[in-house]
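What follows is calculated from the coordinates using simple rules that are stated; it is not laboratory data. The structure displayed is predicted, hence computed values, not measured ones. Cβ atoms are built from the backbone, for glycine too; each structure is taken alone.
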Structure 1
Amino acid sequence: MGMMLERYVGWWRYLLMVLLVWNLSVLGLWFFNPGAVLGFSGIGMGLMVLAYFYWQDVAQMAQMIGGLVVLNLIFGFMPGVSWQGHAIGAISGLAVYGLIRIAKIGQAH
């Protein structure tokens with residue numbers, strides 16, 4: 001999914017998205033769950049949410065990505081998995097998409 005999003009928005013916008021989602025996820029986890037958390041789920045969820053909004057005009061793609069987002073949110077409640085990481089990552093992706101739309105960085109398609 002990341003490679004598709006990178007091709008769609010360009011490498012520098014994609015890098016900006018990853019860095020913003022990563023930082024927002026880390027800050028959110030630090031604030032809401034100060035315990036140790038290890039993993040990539042916050043960034044992955046954030047990028048999935050971003051991909052959903054970029055492809056919301058393509059019904060099949062939006063349904064597939066939306067389904068993956070929901071499944072990953074459900075997966076976050078399994079024992080030993082940080083549900084906070086999944087949820088905060090999704091919220092971070094939504095926030096980054098909003099920032100991109102407001103700043104018109106790359107004219108979100």
Structure 2
Amino acid sequence: MESLPPPPLRVQLMGTFAVWRGEQCISEEEWARPAVVRLFQFLALHRGKQLRVEEVLGDLDLGEDRQGRRLLQRLLSWLKQVLEPCMRPRGPLRYVRAREQHLL
């Protein structure tokens with residue numbers, strides 16, 4: 001499964017928030033945590049930009065200390081579960097890349 005490209009995402013940010021994974025709309029129940037939705041929306045608004053981790057922490061008000069970084073890691077893990085529910089838990093997040101102090 002991981003060797004195949006991930007299905008394309010279609011995102012609706014204006015009006016009612018919605019995300020489609022391929023042809024399947026991701027339900028509100030799948031998002032489960034509002035903070036995961038906020039992180040996804042933030043990343044979608046900054047698509048194609050290299051974001052500093054500190055910028056993400058500050059803009060999402062997660063705290064810029066170690067606790068904030070751990071929270072961001074958990075949010076990214078939960079986001080992976082929403083976007084790629086069939087992938088193994090410790091596998092790579094294919095829609096977002098983390099490099100040193102940046103998210104791509």
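From which structure (1, 2) was distance in nm of label points 7 Å out along Cα→Cβ at positions 26 and 50 calculated, if the value obtained is 1.5?
Structure 1 accounts for this read-out.
Can you tell which of 1, 2 yields -25000 when helix-only ellipticity at 222 nm (-39500 (n - 2.57) for each DSSP H run of 4 or more, over all residues; to 500) is derived from it?
Only structure 1 yields this read-out.
3.7 is what came out when distance in nm of label points 7 Å out along Cα→Cβ at positions 10 and 58 was calculated for one structure; which of 1, 2 is it?
2
Figure out for me which of the structures 1, 2 the number 1.22 belongs to, where Cα Rg over 2.2 N^0.38 Å, for residues 18-81 alone was derived from the coordinates.
Answer for the origin of the read-out: 1.
Quick check: 6.5 is what I get for mean projected area of the Cα convex hull in nm², calculated from one of 1, 2. Which structure matches?
Source structure for this number: 1.
Between structures 1, 2, where is relative contact order in percent (Cα under 8 Å, 6 or more apart) highest?
1
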